[in-house]
Structure P
Amino acid sequence: MTRIRRIAAVAALALALPLPLAGAATASPSRPATAAATAVSSNPAAFHGELPRPTGRYEAGEEVLHLTDQGRTDPWVPAAGPRQLAVSMFYPARQGTGEPAPYMTPGEAQGFLATRVPAGTGLTAQDLVGVDTHAYTGAKAAGGKFPLVVLSPGFENPRATLTGLATDLASRGYVVALVGHTYEDSGETLADGSTPGCALCDSGAPDSLPDSRAKDVSFVLDQLTGQHPVWRLSHLIDRDRIGMAGHSIGGASTLNAMAEDQRILAGVNMDGTFWPPVPTDKLDGRSFLLLGKDSDHSSNGGDTSWAQTWAGWKGYKPWLTVAGTNHASFTDVTVLAAEIGMPLPPGTTTSPERGMQLTREYVGAFFDRTLKGIHQPLLDGPSTANPEVLFQHP
């Protein structure tokens, strides 16, 4: 529990760092100081966040679903009744349709500011609501059927922090279900408009968290692909091609979800420590990608759970680490922190934009290979174009 709580806290490190002195530009080995950075640092109120544009051929449409599992009492706050979830659905959309989607609801933004961002940054809830995600509500769906990828965020981080990956996958021809795990982060707005905060954050993540997340994911899949799907665009989903990816505990929980739900054919763990016991005996040769920071997750790194887990199953299982990254490099967090002029965490030499680019490229390539059957040379071995990415061979 202590290990997971420490790792989860790192995800907000970039936003928890103090702002530079007024008028001082932010510099790092990989992100030189610029006049723009100076202006933002000296005037945080001028912040207008923007995530990198998706790289695929489609626009990214977005809708939010509010789901209630009547067969399951909320495991963390039983008094709340049945388990409720907010799920952001991203899908391949037609160019030039829809309206810009908000990054968070006002309630989610207020919760994130109150618990994940230190005072004095100058950020407001409206700043976070207005981050340009390059996703569009009401966008007309592209024609065809597409694989489904479920995304699960890290402990204490709201689902919005994986929006950059979600929009890129949608642009590449995937439907994406980005799940907010209620009471496990700074706040997810539910169907009644309330935004309950984190019931677990003071005590730390319980040992049952990965299994609980697996239940959340199976319920979401039931709602999206069952006999009477709840989403109006469910016809876009190819029910025979389903994957899952997650960051931190969301990545570790992906393995639990695969073990309990045979519909998930391929999984990705982005920088998450596995919790024992790890059910690798239930993977049945399905594919799994390990993608994390090199300082912790190389084959001789400090997190021994990766080597132990990797050795425990048969199947396609690439293990990649990225030099110069930090725990939050696989999320939106460092990108937004840099946009208000904050320095990168110590030891980080890979820029936030580069971290997101590599995450998108390798996660997208993995799902292209495992869910679409498209050969991806990017996964065959080291690339001169991406020298930061190291292939581990235990």
Structure Q
Amino acid sequence: MHDAKEKSDATVRPYAGAGLMYAEVILPLPLGATFTYRIPQELDGKVSIGSRIIVPFGRKKLYTAIVCGLSPIAPEDMQIKDVMTVLDPWPIVRHPQLRLWEWIGEYYLCSIGDVMKAALPAGLKVESETFVEVNPDYEEDTSARLTETEAVLLQTVDHHGRISVADLEHRTGITRTTQTVARLVERCALMISEKLVERYRAKRETIVSLAFPHDDTTSMHRAFDSVRGAPKQEQLLIALIDMLNKKRHEGRDPEVLRADLLTSTGLSTAIVSALSAKGIIRITTREVNRFGFTGVATGTLPSLTDHQAEALDRIHLGFLKRDVVLLHGVTSSGKTELYIHLIDFVLRKGEQALYLVPEIALTTQLTRRLQKVFGDKVVIYHSKFSDNERVDIWKKLLHDNSPCVVIGARSSLFL
């Protein structure tokens, strides 16, 4: 996929010299070719196969591309544009995924750019034509404040509502905002605007903890000295310490939900912010999966009939010969019970399972059945979730090899 004529859109000026590296990339466009860009010296060593980079394409457009190859050899008779920036310190797509994309493109006679567009969540494909909007659940993390540029962009989006990245640059006068927008999407301040009949909105909760170890008596005395003369701050600090001590006594994490702290004291968030400003407490936020399992997993597998037990044995024997087995059974014949036994077998080996369903509506029914047995090892992934949620699951599975079962519709295949 190195057609010089098709690659001419990625050209600008020639480069020469030793030590230069070139990246072959996939763009989320229906083009039957990959494209080559020069890696500038300031990005030397930061680009790897599978990582996301921002590249110019055409006259004014910017796209997120996936690196699929690296070479010290420059293409002949071509002028090459520079990579603008790197979005990830590690690959966001693994080698087996790239191989799958290539196979899909060849088998279904489509471009690998089309496969990339279908495979990646929109939040991983920020481009100049991307539309963004403010996440209504966003709360600024006081431990990592926005930069001036981030704040200006966020205020502009908040004022104008749904807006394209190109229009955002035009209204703010700030150029090359793609990387900054990607960072705001990463921090859940902005979200990719999608027109969905149902949108799953990620839920966030604010956590409060002490900014110093509980047995640091010097810091504890200093904290109480700093709130002397501020009775409400002192009341909040005492309540927080009491709640943290109770959590510690119960063997739980030494942190408290801000909502619980405010409910128990009747105070306002301004008092919490005041203690944070004094460096006494630490405020963090985390995302909560609304579909997460809050009960207790029984770990008990469903009992099998004689016919089901025989079928299960034959499936295991079949897997000794081939890596695929066809299980035929009419509706309500008990196939799900067999799947649960097989998933348990895989998880006990320390591996992962993907449970594909033909439509999203079925995930709700099956999820509850799986969660009763496997608890929080069940991961849900489908297109009705918000893009932020899907990006988080993508990254979680990218770096976490612990046993789990993913249940989802077609898009989960690309995980």
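What follows is calculated from the coordinates using simple rules that are stated; it is not laboratory data. Here the structure is a predicted model, which is why all the values come from computation and not from measurement. Cβ atoms are built from the backbone, for glycine too; each structure is taken alone.
Details
- Structure (P, Q) behind the derived value -0.75, -1.02, -1.13 of log10 I(q)/I(0) by the Debye sum over Cα atoms at q = 0.09, 0.11, 0.12 Å⁻¹: Q
- When Cα Rg over 2.2 N^0.38 Å, for residues 145-320 alone is computed across structures P, Q, the figure 1.58 traces back to Q.
- Of structures P, Q, the largest value of mean count of other Cβ atoms within 10 Å over residues 113-120 belongs to Q.
- Among P, Q, structure where helix-only ellipticity at 222 nm (-39500 (n - 2.57) for each DSSP H run of 4 or more, over all residues; to 500) as derived comes to -8500: P
- When distance in nm of label points 7 Å out along Cα→Cβ at positions 137 and 305 is calculated for each of structures P, Q, structure Q comes out greatest.
- Relative contact order in percent (Cα under 8 Å, 6 or more apart) - structure with the largest value, from P, Q: P
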